[in-house]
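Engineer: Following are the structures in question.
Where a number appears in this text, it was derived from the coordinates with a stated rule and is not lab data. Treat the numbers as computed from the prediction; the structure is a model and nothing was measured. Cβ atoms are built from the backbone, for glycine too; each structure is taken alone.
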Structure 1
Amino acid sequence: MKERYVYPAIFTYEKDQEIAVTFPDLDAATSGETEEEALFSARELLGIVLTGLEEDGENIPSPTPLHDVQCESNEKVSLVDVYMPSIRQANMNKAINRTVTLPAWLNAMALEHNINFSQTLQDALKTTLKIR
């Protein structure tokens with residue numbers, strides 16, 4: 001897996017509309033009210049799409065060279081990059097829900113002492129797995 005991907009994106013400008021951003025190589029699109037917002041949204045989308053392709057074991061297409069991307073008069077082409085280690089790390093740290101079963105008396109005592117169940121379970125798992 002690569003650390004950084006760079007793909008061309010087409011920024012489309014229409015009067016009184018958000019700036020549309022499309023990735024022709026990935027069949028993906030987003031938008032933003034300003035160029036900065038459109039770029040941030042494009043970078044986020046690029047990370048999401050590529051993470052999905054990686055996780056599914058799908059082929060990640062090669063980016064079209066910038067000079068080969070065709071655009072209309074109201075469009076501009078720009079390269080958008082994404083640093084995948086930070087995207088992958090964020091994805092690894094996302095929270096998921098787990099259902100656990102406890103004896104009623106233990107649940108009652110924990111509630112009485114305002115125990116944070118999620119934090120306690122995380123701490124116990126880290127201790128059991130010897131994770132710092």
Structure 2
Amino acid sequence: MRGRIVYDGVAEGPALVSTEAIGFYGGVDPDTGRIVEAGHPLEGSSVAGKVLVFPQGKGSTVGSYTLYRLRKNGVAPSAMINEECETVVAVGAIISEIPCVDQISLERIRSGDLVRVRGSEVMVERREG
């Protein structure tokens with residue numbers, strides 16, 4: 001698949017897929033990388049080292065800084081893939097140097113799949129189980 005580069009880079013990891021938007025400020029613990037938003041489908045999951053796949057971000061602009069803190073604490077996603085990357089996630093990806101691509105159809109990626117991001121290209125290796 002090909003998308004639009006938000007922040008260029010090369011990364012890979014297991015996919016962590018959400019069908020709902022993610023709010024980083026207050027929704028993801030910047031010290032542990034765990035999603036803490038009550039009721040979120042990924043509540044309790046760690047974003048650390050994962051290719052985080054979600055429709056878009058939501059919430060406060062402090063979410064950009066939360067992504068930066070995740071990176072500084074060594075618990076950031078290895079890459080992010082969005083349907084439509086909005087400003088909070090874009091700024092967070094850029095200041096944190098996390099490869100980020102949008103305009104990707106998320107239905108083709110499942111949690112646990114091995115995902116490689118190289119610039120605008122997204123490659124998915126299906127993991128059964």
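Engineer: For structures 1, 2, calculate mean count of other Cβ atoms within 10 Å over residues 74-81 and state which one comes out highest.
Structural biologist: Numbers: 1: 14.5; 2: 23.5.
Checked 1, 2; max of mean count of other Cβ atoms within 10 Å over residues 74-81 sits with 2.
Engineer: Tell me which of 1, 2 gives 35 when you compute relative contact order in percent (Cα under 8 Å, 6 or more apart).
Structural biologist: The structure behind it is 2.
Engineer: Now for a separate question. Given a computed value of 6.5 for mean projected area of the Cα convex hull in nm², which structure among 1, 2 does it belong to?
Structural biologist: Only one of 1, 2 returns 6.5 for mean projected area of the Cα convex hull in nm², namely 2.
Engineer: Continuing with the same structure: With helix-only ellipticity at 222 nm (-39500 (n - 2.57) for each DSSP H run of 4 or more, over all residues; to 500) derived from the coordinates and found to be -5000, which of 1, 2 does the value describe? Before the final figure, lay out the partial values.
Structural biologist: Working: 1: -12500; 2: -5000.
That value comes from structure 2.
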